[in-house]
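Given below, in the form of C-alpha cells, are the structures.
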Structure 1
Amino acid sequence: MASATGNPVTATATATTAGGGTAQRYYRRFTPAQRVLHALLMLSFLGCALTGLPLIFADRPWAAALARTLGGFESAGVIHRICAFVMIVVFVTHVVAVFARAIASGRLMATLWGPDSMVPQPQDIIDLYRNFKWFIGAGPQPKFDRWTYWEKFDYWAVFWGMLIIGGSGLLLWFPVFFARFLPGWVFNIASLVHGEEALLAVGFIFTFHFFNGHLRPQKFPMDTVIFTGRISEHELREEREVEYERMVREGTLADRETTPPSEEAKWFGWIVGGAALVLGIIAIILIVSSIIG
C-alpha cells in the first residue's frame, strides 16, 4: 500500500513498531554500485598497506613476521600488485561512471558544481572556519550539506594518491618498459616517492579518515552507512541539516526514502568495517613505534 507521499516504500520504512510507536524513516545515501566500489577500494588499500609496510620497515622484527604471515616477501609483492591493480580498476571505473552518468542525465554542471558536487566550493572554507570555532567553543557547530569539507578532502586525496603513488608504482612495476624512454634516476625518485607517499596515505587513512568516519563522538564506535547505503531520518537531520531542509523545500525527500537496512547488511558493516578499523589501528601503532623506537 502506497503512503500519503506516493512513495511505495514509505509504509515499510515507517511501519508501526511492537511498542506502538513509529519506526525510523530511512533514506538512500549510497547506491549499491558506490558501496561495492568503496568495499573494493577499502580492501585493496588494506592489502597494499599490509604488504607494503614490511618493505618500508624491513629492519623491524614485526615486518619480517608480517611478511612470513603473508607467505614471504615475494608472495607479499604479488599480493601488493594484485591489490594495486584492483585499486586502479576501481578508480578508473568510478571516474568513468561519474561522467557517464552526468552526461547521460544532462547534469554535468551539477556534478562539477552545486550541493551534490564533490568539487570544493567557497562554502567549504566557511564551514571549515566555523567548525574550528566550534572546536574551541567560540561558536555553534555549522550546518552541513550533502558532503562535508572533510569528506571532499578524503575524496580528492584518492586522486592525488593515484597520481603520485599509482604513477610511481607503475614505474617500479614495469621498469623495463619505462626505461626505454626515461633516465635511470627517475626510478630512484619513484622508489622514494612511492614509499613516502604511501606511508603518508596509510597514516592519513588510518587516523583522520577513521576518526571522521567512525571514531568521532557522533559516530563512535562505527558508522555503517557506507555498508548499508541508508541513513536514518534522525541522522540526516542532525548531520546534513542543509541537505534535509533543501530536499523538504524542493519536495524531493520522498524520492530518497527507502526501507530500513537489513540485519545482514548491518552485521556485514560491523564485521568488515570493524576488522578494517582494528587492522588500521594496529598498523598505526606499528608505524609510530617504529619511527620513534
Structure 2
Amino acid sequence: MINGYDRPLYVLPFDHRSSYIKGLFNWQQPLTAEQTGEVAASKHLIYEGFKKAVEDGVRRDRAAILVDEEFGAEILRDAASSGYITCMSIEKSGVEEFQFEYGEDFAYHLEKFNPTFGKVLVRYNPEGNAEMNKRQAGRLRRLSEYLAKTSRLFMFELLLPPEKAQLQRVGGQEAYDRELRPKLMIETIRALQDAEVEPDVWKIEGLDVRQDCEKVVEAVRRDGRTKVGCIILGRGSDEKDVLRWLQTAAGVPGFIGFAVGRTTWWDTLAAWRRKEISSEAAAAQIARRFHEWADVFEPAPAGNR
C-alpha cells in the first residue's frame, strides 16, 4: 500500500548519537549515568529552541522534531502530548550498514512512543557492496511493511557515500556531488522501490540544480506514488550552502520542506557547553536559525502566516 505525505514539513533533527557524543562532549560510549543526563539535557535545550520557534511564528502543524529514544524519550513524550509532529530514529548509530537500533524489538519501541514518523538513515551506493545493499533492502522492506500495516509514516534519510573509484572517475568530492550523486540517488530510489521499500517522505542530500530536484521528485513519485514528499537535509554544512540547497528545492513541487540539524544548533551548543552563552540565549539562537530555514519555504512575514 502506497500512501505518502505531501503537506509542508519542517523538521528539526537532533537524533545524532555517536557523532554528537564524540564531537560535542569528547566522550566515548558507554556513558556514565551522569554523562547520559548531560547529553539528554543538551537535547532538551534544542527542544526548547524548537518550541520557541513555534511560539515565534513557525507553524505548529508543519513543525516536527526528530530525536532518538536513547537521549530523547522524555522529549518524544512531551512533543506528542503537545501535538507536535514527532519523528523517531530507528537505526543503530555510527555503523556503515543499516541495522535496527533495538534489533528484533524495533516494533515494540515504535509502539511504545507511537511517533508520527519512523525514520531511518541509510548509506546506500548502487555501485557499492551489492551484498550489503541486498541485506539492507531486506531489513528496510520489513520495516516499510510494518509501518504501513500499523498506519505509521516512514521517513527515509538517504546518504550516498562515494566509492573511491567514483571519486577517481569524476575527479573528487565536489564533482561527485554535482555530476554523479544526483544520478546515483535516482538509481537508488528506484532500486529500493523495486525492493518494496516505500517511504512516505524521502530525506534528500542537497542538490544545486533545480532540474536534479525535479528528477528526484519524478523518481519518488513514479508509478502512482503521487503523494510521496521530499525534504532537504543539511549535511552539517555552513549556512550559505544550506540556504542555497533550500532555495533550490523550495520552488519545486514535491519538495515539502527540510530537515536541518547540526547547522541549526551545533555551534550554539558548543558555546553553551563552554558556558559562553546562557540556556535562554542558546534556545533563542536555535529558534532564529530554524525560523530562517522555514522562511525559505514560507517567506511571508510571521504576522501574515
Structure 3
Amino acid sequence: MFEEIIDKVISNVEYVIKGKKEVIRLVLAAFLARGHVLLEDVPGVGKTMLARAMAKSLGLESKRIQFTPDLLPTDITGLNILDRSRSSFVFRKGPIFTNLLLADEINRATPRTQSALLEAMAERQVTVDGERWTLPENFFVMATQNPIEYEGTFMLPEAQLDRFLVRVTMGYPGGESELEMLLSQERGHPIDNLEPVLGDEDLRKIFEEPDSVRISDAVMKYIVDIVNATRNHPSLVLGASPRGSLSLMKLSRVMARVQGRDFVLPDDVKMLTKPALSHRLIQSTESRIRRQTVNEILDEVLEEVSVVQ
C-alpha cells in the first residue's frame, strides 16, 4: 500500500519533471520526514516547477514568495492591522500560512527577512507582536537559490541552513529526458493538467509508516561516527551539529521505507550523507584555496569511517 502510494506520487511528478526520479524521491522523503528542502542549482533546471508539481501531486495548498531585497518579514508572516469598525487590531495572515511554501530565490532577501523563516521552519509557528500563531500540520518549505550569481544576494546564515533537512542539486537532464520534455511542452505545459493523487487519509497514513522502520545500534553508531569525523576533519572549521545526526537518522528511516524495507542499511546512510550534511559544514580557507568541494571532503569521511557490526 505504502509503496504503491509513493510510486503514484513519483510517477505523477515525473509527468512534469523528466529524468529526475532520484531527486523527486529524495524531496518526497524529506517531506515525509517533516523536514525542509533547499534546491540549489543554476536557473532553468526545474527547481520551481518541481515544487509546484510536488504540491499538486500531494493535494497540498501551496503559496510562492519571490524573495527580493525589499521584502519585509511581515510580507512573509503577516501583520496586525487596525479594524476601524471594531476599534481593534486584526491579524492578517501572510503567505507562510500554507502547506507547501515555495521560497523562490531565498538568498535575494536580506538576513532580517530570511530570519523570519527560522521560527516557522523549526517550530511550525510564527510570533507577531508577541502573539503566537500555529502553522498547518503539514507545513513544508522548499527554497531555491542560484549558487553562481552573487550580485544582489545575501548568503544564508549557518543557523538558517541548518534548518533545512537536505540540500538538493537538480542537475541538467540527459539528452533523452530533455527531448521528452520538449515534446511534452510542444502544445502546453503538463503542470496545467496535473491532478492530486493523494487524499487526506492517504497522506496521514504515509506519514505514520516510517515510524515502524527499525535502525540497529550499529547503524546509529555509524551515523554518529560520520558526524564526528566531520568535526575533526582538517579541511573543515565547523562540522555537522547534533541536528545533522538526527536529520541523517530520520531521512535514512524514511528512505528505507520508500524503498520497501522496514529496516535501515548502512548504504542508506551512505547515500544520504551528502544531501543531509553538505550544507551544515564550513570549509577552512586552505581547503577553499585548493578548490576542494564539500562533497569531496564527505567522500574522504565516508572512506575512512566504517560500520562496526
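Read the figures in this text as sums done on the coordinates, not as results from a lab. From a predicted model like this one, the values you see are computed outputs, not experimental measurements. Cβ atoms are built from the backbone, for glycine too; each structure is taken alone.
Computed values, structure above
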read-out: Which of 1, 2, 3 yields 15.6, 46 [Rg and Dmax of the Cα atoms in Å, for residues 197-284 alone, calculated]; value: 1
read-out: For 2.9 (distance in nm of label points 7 Å out along Cα→Cβ at positions 93 and 133, calculated) the corresponding structure among 1, 2, 3; value: 2
read-out: Structures 1, 2, 3, by volume of the Cα convex hull per residue in Å³: label with the highest value; value: 1
read-out: Distance in nm of label points 7 Å out along Cα→Cβ at positions 61 and 253 - highest-scoring structure of 1, 2, 3; value: 1
read-out: Given -13000 for helix-only ellipticity at 222 nm (-39500 (n - 2.57) for each DSSP H run of 4 or more, over all residues; to 500), calculated: source structure among 1, 2, 3; value: 3
